[in-house]
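The structures considered in this document are given below.
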Structure I
Amino acid sequence: MKAILRLYRDSFSGLSTPTWILSLVMLINRSGAMVIPFMSLYLIEDLGFTEKQTGNILMFYGLGAVTGTLTGGFLTDKIGHYRVQLGSLVVTGLYFFVMPYLTTYQNVIIGVFMLSAIADTIRPANGASIAYYARKENITKAFSLNRLAINLGYSIGPAIGGVLAGLSYSYLFYADGFTCIIAGIVFGLYFRNLRKGEDAERKSNAETGAKGKSPYRDWPFLIFCISNTAFAIVFFQILSTLPLYYREIYEFQESSVGLMLAVNGLFIFALEMVIVHVWGEKVKMRHFLVAGAVLAGLSFVMLNFYFAIWWIVIAMVVLSFSEIFAMPFAVAFVSNRADSASRGKYMGLFTFSYATAHIVAPKMGMTLIADFGFSTLFWVLGSIAALSATGFYFSAKWMKA
């Protein structure tokens with residue numbers, strides 16, 4: 001028992017105080033992340049939209065995310081990651097209080113686009129902020145801690161959200177808005193005095209004319225981002241078609257769907273930091289990335305072979321390992337690839353790959369379900385995951401990762 005406790009203590013050692021505060025902010029923020037996991041159910045069951053209409057709405061959520069990530073990356077290099085994160089948290093929180101009043105098809109499309117465009121400006125800024133405040137020898141661990149906070153929040157959010165959704169879906173928006181604003185207050189109070197160093201670095205880059213590397217001319221990195229998009233298309237089914245699968249095939253109530261999604265967050269909370277600490281320096285990044293992509297596809301293909309509660313729990317555990325192997329090493333690699341003058345742009349393009357997946361994943365998933373059923377969807381996801389694994393391997397090898 002002492003050895004296990006020592007392992008966990010060592011896994012969390014060596015991280016700077018700002019890194020911990022950034023993770024605390026994300027924990028508060030994501031603990032209120034109740035809307036997106038239940039968005040497909042809300043649109044179909046509460047607002048009465050069809051599956052294809054729901055796919056279109058979620059596609060516009062992805063378009064907003066694309067806009068937000070690219071804008072956030074540009075603004076991070078221009079005005080700094082502090083201002084971008086603070087503005088995103090506060091404005092997003094306020095916007096959530098507007099969303100329950102948007103009920104027509106056109107208004108919901110506009111609403112989710114604006115919501116995700118504002119909310120996702122934080123992604124490249126947050127990544128740049130972690131890279132700025134983390135100690136170089138602990139960069140992967142710093143990103144893992146941030147992801148740990150996010151996933152712990154996601155395990156709390158859907159579990160509570162399932163209960164609130166059973167009362168009224170409007171409560172999900174209010175809870176999400178409230179936690180965004182609280183996270184913004186905590187962030188602003190702590191980092192308002194630390195941003196001087198960030199401002200000085202940005203001023204120095206401007207005075208010396210340092211523009212940094214362009215991620216758009218870094219072709220191995222572009223292939224890496226395309227591969228990450230393919231991986232994310234598979235993984236993000238957890239936010240759209242997977243809850244619908246649980247509801248329609250297993251007839252789960254909202255609370256049970258929330259508990260299934262909580263398995264993912266709790267599993268990552270228990271193991272990711274330990275895996276990064278023990279194996280992070282011993283295994284090449286490309287091997288982690290390939291394993292993550294393969295496991296993502298496997299977790300969905302498994303659902304075509306058996307029908308049982310314990311089987312879908314195992315499939316969720318496999319999907320959780322996929323996330324552990326792929327995501328922290330991918331973002332750490334991006335941070336190492338960029339320089340200080342181009343950190344925002346690299347993070348922006350990387351998070352753009354996730355945002356693109358947010359467009360494609362729900363639309364593709366919902367369309368395949370409507371036209372062919374869940375079984376076909378899961379086979380397609382397995383094929384996409386195989387392509388992602390291939391792209392990860394060669395692009396990371398070319399970049400010597």
Structure II
Amino acid sequence: MLLDILGITCGYGSHTVLQNATFQIKKQDFVGIIGPNGSGKSTLLRAISRVLRPIKGTVLLKERDLYQIPASEVAKTISFVPQEQGLDFPFTVQDVVMMGRIPHLRRFQKETDKDQMIVKKAMELTDLISLAGRPVNQLSGGEKQRVLIARALAQEPSILLLDEPTSYLDLNYQLEIMEILVRLHQQQGITIIMVLHDINLASQYCDSLLVLKEGRIYAAGTPQQILTADFIKEVYGCEVQVEWRTLNGRPFIVLNKFRPVISRQTLDRKAHIIAGGGMAIELYHLLTDQGWELSTGVINRGDSDWQEAQRLGITVVEADPFCAISRAQADRNQDLMSQAEYVILAAIPFGSGNILNLEAVLHQAQQGRKIIVVKKNDISELDYTGGAATELYNKLLSCEVTVVDSDTQVLRVLQGGK
């Protein structure tokens with residue numbers, strides 16, 4: 001067996017996120033890890049990648065304890081593509097991909113012709129040859145994601161781990177990345193394990209799925225076996241329609257196909273939702289169904305929350321794709337918050353691009369506005385700013401805010417406030 005995960009429990013500090021997870025990965029598997037936000041998907045991937053040591057349990061790589069193998073040796077077998085890109089420096093594409101050769105080089109050793117050949121092949125597999133001399137900080141989001149994958153391939157891994165590789169990408173880039181991964185799996189024989197937020201992408205591209213719920217493995221099997229309407233309701237708590245649209249026999253999930261149209265003019269009440277990454281879709285529906293007038297922002301165009309807000313006719317403060325929030329956009333966001341009866345902070349991750357959203361919520365809380373914080377995860381799991389977001393978040397919680405742990409509790413708070 002290539003990977004044996006045996007009863008691992010993982011967490012951050014005193015907070016346990018993943019409990020007693022056991023499963024196996026065979027050579028050339030193509031596995032998608034799915035589940036609701038906060039269910040432990042990324043934590044599981046970190047444990048497999050030797051980043052987060054389990055509190056208990058064992059991860060075996062080819063029958064050896066992963067955490068007893070030197071990191072440099074593991075890096076020759078397992079490559080990890082993180083969710084956060086972190087490519088804001090002016091190195092060229094080729095330079096970044098060459099970084100993947102570090103596990104194979106001795107200290108101060110220069111790259112050899114063999115290293116150059118392997119890097120070239122990695123760029124060819126990811127369609128980057130024409131961009132080899134371009135600074136990475138001038139690339140689009142989809143191109144940067146291809147660079148990260150190429151860097152991982154330069155390690156010559158037999159296992160490729162990816163944490164939501166299609167997040168925040170436009171649809172065409174999502175499909176491009178998934179097609180590259182399929183090609184690597186089929187032509188190079190690489191075992192692929194990835195966390196995916198989009199169930200339909202997981203269904204269409206992955207051979208098997210691992211489903212997490214509330215920190216435990218809830219189910220495992222092929223998309224055809226487990227993706228039923230009843231199962232989605234059990235795991236995600238929402239009504240869906242499952243259709244079979246393609247010749248490959250993979251199920252396709254349709255959200256709210258027969259959802260009744262409910263007038264949103266029944267209440268003269270406004271709420272503003274800080275959203276992003278699909279974290280506010282359920283909130284949008286819960287509140288619009290109850291007649292609330294919503295605004296939301298700041299969200300990048302093409303984001304799944306942006307798409308759903310557009311579909312529902314919600315006022316959106318938007319930023320360009322893959323761009324940080326500008327001061328003008330942040331000011332517009334503040335204006336809409338000031339007009340709202342409640343400001344709701346969804347359980348979104350924070351990076352350098354959207355930390356102004358968190359600053360805005362803190363400012364509104366300090367001004368005495370009614371704030372609801374949806375806290376599904378520990379902030380340490382959502383902070384990609386090196387601690388700046390954690391500091392702001394903790395300041396926010398020290399204000400007179402209402403903290404809930406689910407979207408439905410938000411609705412209860414709002415109804416109780418009538």
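Points to keep in mind about this one:
- In this comparison of I, II, the computed figure 68, 46, 45 for Cα extents along the principal axes in Å is attributed to II.
- Structure from which 2.9 was derived, distance in nm of label points 7 Å out along Cα→Cβ at positions 34 and 330, options I, II: I
- If distance in nm of label points 7 Å out along Cα→Cβ at positions 10 and 354 is computed and equals 2.2, the structure in I, II: II
- Test item: relative contact order in percent (Cα under 8 Å, 6 or more apart) calculated as 13, pick one of I, II: II
- Source structure of the calculated read-out (mean count of other Cβ atoms within 10 Å over residues 114-121, 25.1) within I, II: I.
- helix-only ellipticity at 222 nm (-39500 (n - 2.57) for each DSSP H run of 4 or more, over all residues; to 500) derived as -27000 - corresponding label from I, II: I
Every number in this text was worked out from the coordinates using simple rules, so none of it is lab data. Worth saying up front: this structure is predicted, and the values here are computed from it rather than measured. Cβ atoms are built from the backbone, for glycine too; each structure is taken alone.
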